[in-house]
1. Work out the source of 157 here, i.e. which of I, II, III gives that when volume of the Cα convex hull per residue in Å³, for residues 106-241 alone is computed.
2. Using FRET efficiency 1/(1 + (r/R0)^6) of positions 170 and 266 (r between Cβ atoms, R0 = 30 Å, to 0.05), single out the structure from I, II, III with the greatest value.
Structure I
Amino acid sequence: MDQEWVEHEAAEIAARAERELEALVGVSSPSGDVPAADEAVAVASALLPAEAEVERVACSSPGYARDMVARLSGSGQGRVLLVGHLDTVIGHADHRPMEREEDRLIGSGAVDMKGGVVLSLGVLRALARDPGRFAEVALLLVVDEEWRTAPFAHGERFADFDASLCFEAGERGPGGEEGVIVKRKAAGTLRVRAHGVASHSGSAPDRGRNALLALAEVARRVAVEHDPDGPDRLTAVPTVIRSGHAFNAVPAAGELHCDLRADRLGAFYPVLEAVPADLDGVRLEAELVRRWPGMDTRERSAALLERAGELLGRPVVGTQRGGASDASHMAGHVALSIDGLGPRGGGAHAPSEFILADSLRTRAEVALAVTAAALGG
């Protein structure tokens, strides 16, 4: 019966998924834009089951729009949290509404992660039609995942739930199996501020202290620490540099950001220490403005994934990914946390971001099977 339920409800989700994805992708919602976030939340709210109780709760990031929590109460056993985010890294000027090119659904935020949000909403509607399967199911949609430096605010709110399921993009296992993510790297953002001395770049270039050159050297030193094949699998990538205000002036100030990923947070501190306090008279201030924990639920999730495979009729395997996710935050509060329940695709954070259209149905089946298994199905 559970396998029939998975197949039936996945067909229902897939029948609506492309239109729902178009509606969500159609809203340009870069992190930090309050009206855009409110509009995206409004679209997601319209796709909720009528039985859901909805509230807006304070976002982790000050000054952002409020996050959304939708709850269903049932007559069965088990409490499961579904997690997603509505913000994107793509700004309004570069926003791309959804379009279909052969088997690809292309658009800003499609795979990261509005496609996953569509599936989470579909799972919630499926459960609303069968309230005997659960005691409580909640859906948390945040609006600041892509650029959050503040502590995550929602862990304690759901600490007594049995499982947390995050709908970031799905993938294949090493043998082509349906894969979900049970291990993620820790993530950090290194920010370096440079304080130099301005001067005329033509008549008095040597009287200045060039902040841009200092930051360029820091970027090089950070890149030297990059060691993806090392014991901590550390990646250290300079990503943003800003300095200077005129073509004929020595830059007196600037800022550099670097993205850090590793198996443990402690691996970031040698990178921080590689930044000197001074370079050629330019004072440097370095700090980690973001510290996201890693996640490793391989052992805890093994039995659940085996049961999900039985409900699905094909294997579901645990995989790992280097990217950060709110699943890592939730794993510190809900021991049984699984990620990667969204559709498959690629090109995240780029104009060519896409979802494979056929994966909407197959990954809906995976999400339903994992959710049913988490609820004791």
Structure II
Amino acid sequence: MARTLKALTGAEAVAEAMRQINPDVVPLYPITPQTQIVEVYSQYVADGIVDSELVRCESEHSVMSVATGASIAGARVMTATSSQGLAFMFEPFFIAPALRASMVLNLVNRALSGPINIHCDHSDGMAVRDSGWITFYCEDGQEAYEHNFMAVKISEDPEVQLPVMVCQDGFITSHSLTNVELLDDKEVKDYVGVRKAAYDFLDTTKPLSVGVLDFYDYFFEHKKQTFDAMEQSRKVIRRVFDEFSKISGKKYDLIEKYHTDDAEYIIVALSSACGILKNAVDELRAKGKKVGLLKVILFRPFPEAEVAQALKNAKSVIILERVSGFGTYSPLYNEISAGLYHYDKKPKMVNYVFGLGGRNFGMSDALGIYKELEKIDEEFLDEKNKLRYWGVRE
């Protein structure tokens, strides 16, 4: 079918995806920088373009509570938040996967306070990385647009029934205009279909208990079911990727390998920084440098085997992340270190933290950090120099 090319911000691209999906319930509370998503979608509702039940809540805690209740009742649910909004959701956020509440949340990544900051880093998403939510990190508005359709299918699959987060970088992606290739409305409608909930919690002839007090007698077993669902989601994600590729004509994967097959020096990163890093790779490759980029798209469940295979033959690797651990490395570095542990052959690895609170990361930074890779190859690394900071004023 014909495609439409439209100039949209990342936030508008998500609102457009939501319009085409037309979820049953959209609970919302505005917070910078995700406000544009719910603002645009609210206008669609007001104009009668969609017939979603828009629930204007008094807080993000209420947003997640409404989302979970609506999902359990059988509704298709979508919402969005950022930073402190996600933090305010914390209590019901963990309950959603435990109750196997299917939904899609668009997280526009913004630094968690304090100090208070409204710009991008990944401290919000990484704070809930082990909450039971499947999580994607998108490079641009196009990826965020497309991953919303796949997120709906993954979340609602009978073998999964877990909530899904689709992340994009605050302001860098959410407020930047790019050309987004839009699918045909009917194509999307046919693809997402109508939600078929596993259980009808409103059927009084078949009563079910939900959210009951769960002591040591069954708590472990119920948690294990959620753990198993996360593991089962791996094959479902791949199946959904393959199905959606037949509609979009594009290939989807858990990771993106950009000139990594013969690369001696590789940077691993998430989200919008990957666009600049690809440009740096192209420039350095033209000069004969064997450099590459590994973009991690799926963060939960973590694609350990795929990442380890992509990195094991490199000489040195930098894990570049917009969040820092306290007294430890960044989450992405820890995941990759664990994945490579059992390999006899593995690269030297250094963790670089960058871009906190929206600190700019441009082409000169990308080229500069690739230069660091060659230096690392010659260094002796110990626990004192494996964690470094790029772009901070000492």
Structure III
Amino acid sequence: MDEFGMGSHSRPPYSGVVLNHLTRAGAMLSPGGSSGGSAVAVATGQCWAALGTDTGGSVRLPAAYTGTVGFKPSYGLLSRWGVIAYANSLDTVGTLTADVRDARTLFQHLNRHDQKDPTSLPVSVRDRIRAHAKRAKKTFRIGVPLSYNTSSLSPAVKATWQRTLNNLQAQGHTLHPLELPNTRLALSAYYILAPAEASSNLARYDGVRYGRRTSGPDAQPSANLPLFAKTRDEGFSEEVKRRILLGAYSLSSQAMDNYFIQAQKVRRMVQQEFDEVFASSNPLHDETASVVDDEERRVDVIIAPTAPTLPPTIEEVEAQSPVERYMNDVFTVPASLAGLPAISVPVALDEEFRGGKGEVTTAGMQVIGQFGDDEMVLEVAEIVEGKQRMIIA
């Protein structure tokens, strides 16, 4: 996996790049990140299921790239006990499995309050979520976010998304276009908030309390650097140091108002935007909170691509700038900012885009639901998955 979960391609500098089991014309592909190793282990049958942490898409993106199912439950449902924190307000333990049925089984066994985890939702909140949960339905109102139809969306992924929606409509489910303008700002907000929390969380790795310590003297009084400067410089990879520096800057007194506070406002707007389009109310909010009365804007779930492209080759990833690599998370970050349940399901590509044996044959389609509607998200994911199994057969 990527060091401290910071990355979208599983490129740990000390143990070597993780390779996807799939190829493109013989070229090795990225498995996605940060939980790419877990996804490959499941995809190649090394294990029945695996856990990962999804902060901005680190379970769903590897699932999309490896043809597996990646499920990020609602924030706070699965215990984070034992997880090294990257960004406390975003980190969510998720599952990687071969199909949705296994994802549901694993989720139902792990969905428990854990008093060792301070972010684990208490029993009272879980009871409220169950009371709000929608009953099983025969047909669903499917939201189609128009803002996700970007210029970066590859023809293969776009065609798969369109066919998925057409298949659902043919089964009696209704499609409803959505305007989610604030989601365009989600990625920028995420890469301010997550590094800010990381810079605080990783301060403990100074070679005194946690982590490795450099050999020889570490203090550099002549350069006015603290005791552990050399230790932290040697111990962290370039990507981790980049995010720590970004976070430290956005939390500084000079930049706090212009960056961190503004990003928090964007996060709140993204959350409110999702609340306005879902038919279910958010069980965490006051029952008297205002809601949108326009039923035509209300949907049960949202379906969109997990990633804008099929998995890139390792060489293509190496040639990308950090900002280009961050763009991989553009479709997964909004649900993370709002703490919503989301699952990536592999869907068969159209024949013209499908590779041969050992190559990419699927694209990840993402199902997003209201907070606490995890079972509904899994139910719709099974419908998408079932239809695609029929197509592949």
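Read the figures in this text as sums done on the coordinates, not as results from a lab. None of these values were measured; they are calculated from a predicted model. Cβ atoms are built from the backbone, for glycine too; each structure is taken alone.
1. Working: I: 214; II: 157; III: 237.
That value comes from structure II.
2. II
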